[in-house]
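Below, each structure is written out as structure tokens.
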Structure 1
Amino acid sequence: MQQPVVVQPPRHPRAVGGSAGTRQRSTRIVHQLLRSSIKSGVLKDGENLNEEHLITSLDSTRSSVRTALQMLADEGLVKRQRKMGTIVQGKPVQLRMHDIIATGSTPIEYVRFNEHIIPSAGLIRERMQTDVEHVRMLEFVMSVDSTPIGTLTAFQINPNAPTPMHMVEAARISELFVQEYGVPFGRMDCWVDAVPADDRTARMLKVEPNSILLVRDQVLYDTEGYVHEFGYAHYRADMVSFHSSPDMQ
């Protein structure tokens, strides 16, 4: 005799955190969607992130949303307080990928704190495509609204290039290049990576040692293809992101 089929009643969507089989349960994806929205300025400083709204708008579960919000709090991108909820904090800085200025109207201040003439080791010569025996090394701290966001170490072939000690608001790289090297700017080649902060850099940027920093290697060429400067900048990953667009020429 055929056994009767037992049909289980459907569970209410609330019992499973949303409509069965469709709800986005990945904490990683929820975290990245929110993080990207904060870093790009879509979610503004001071904006309240309502859990119920996020569960619905992201088609997610309460557990995923809460865990993602705590991850953002650990990164310093939001503040979580009882009775107040979760508030976006901080003003992210979007840097142009192939420039030294930010998108929008955010001014970046540069202060030079170190300068040395050093021997051009093999790796420096190779990166700068030169045979000179010595180069000038410069170090800067970059700040926005008096908050340090990064450091820059630059190597110059011309030790007498008129590099300013202090720029309250950095101009475009094409303008600074002409001022410093007296020839038209060609291009800026970049490579972006991520590293943990060493003790010295962490102190300068006011972050904990081993905090994640974004690193941008940059090589500056003139229109004839000659290298005039090689450098690398370390940026706070909790404050800085990079943006590139065909319109940013």
Structure 2
Amino acid sequence: MTKKTTKTKEVIKIEEAEASPEVAKVNKKADYSAIYDQNKTYDAIEAIAIVRKLTKTKFDSSLEVHLRLGINTKKSEQQVRGTISLPNGTGKTVKVAAFVSPENEAAVKAAGADFVGGEELVNEIKKSEKTDFQVAIAEPALMKNLGVIAKILGTRGLMPSPKNDTVTTNPAKTVEELKKGKISFKNDDTGNIHAVIGKMSFSDDKLQTNYSAFLDSVRKAKPAAAKGNFLKNISISSSMSPGVRVIIS
């Protein structure tokens, strides 16, 4: 005897949707073979030109670099981090919060800081829990004041640290560098580094210059304990494009 099964309306709707041409079209893997070979590696300037062809967004997409490193992420001595002021900036407007003493407030404001203060700025963030900024810097003497908002800043990756030059004795200079395109980088738990190095509206030459400067900075940050090939794979992409593999030279 065959057991009769009854389909619910929800199951029928799902099956109809999966069978529709529109869904099939979305699920079908895009074919970029007319533009480039996804299994091939290209030199940087050629890869940038390919990414430009692949970019179809109406907004000004960012150019992203993705590196796979030959490090053991479980060992603290093999962690990779650093900072670099990109020659042509990132093209992004970065909002900066500066925790400084009263005598430095005017200077950091002139340098372009968006939120400036000491104890009063700390209390404001503690009360509202709002952090409408992408980077926070602080003078060493102000770090003890940030304890009450350490959880708020820390969980959002905004806690100032000497490791990425955001704890500084020259806050005005640091703000100026951040506004001009200084970025920080560090490996994730899988041994990869991801960074934005410009906008697709930049010329190919400007993007290549930023790419070369970024790669040099990462190479200089190679831990002494890391053995073998340090850079194992490099690819670049725009905000919503597939990746293009780049020759490691």
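Observations on the structure shown:
- Which of 1, 2 leads on volume of the Cα convex hull per residue in Å³, largest value: 2
- Computing distance in nm of label points 7 Å out along Cα→Cβ at positions 53 and 117 across structures 1, 2 gives 5.3 for structure 2.
- In this comparison of 1, 2, the computed figure 2.5 for distance in nm of label points 7 Å out along Cα→Cβ at positions 189 and 205 is attributed to 1.
- Test item: FRET efficiency 1/(1 + (r/R0)^6) of positions 37 and 149 (r between Cβ atoms, R0 = 30 Å, to 0.05) calculated as 0.05, pick one of 1, 2: 2
- Entry that produces 4.5 once distance in nm of label points 7 Å out along Cα→Cβ at positions 85 and 229 is calculated, selected from 1, 2: 1
- Each of the structures 1, 2 was assessed by relative contact order in percent (Cα under 8 Å, 6 or more apart); the largest value belongs to 2.
- Origin of the value -6500, where helix-only ellipticity at 222 nm (-39500 (n - 2.57) for each DSSP H run of 4 or more, over all residues; to 500) was derived from one of 1, 2: 1
None of the figures in this text is laboratory data; all of them are computed from the coordinates on show. This one's a predicted model, so the numbers in the text were calculated from it and none came from an experiment. Cβ atoms are built from the backbone, for glycine too; each structure is taken alone.
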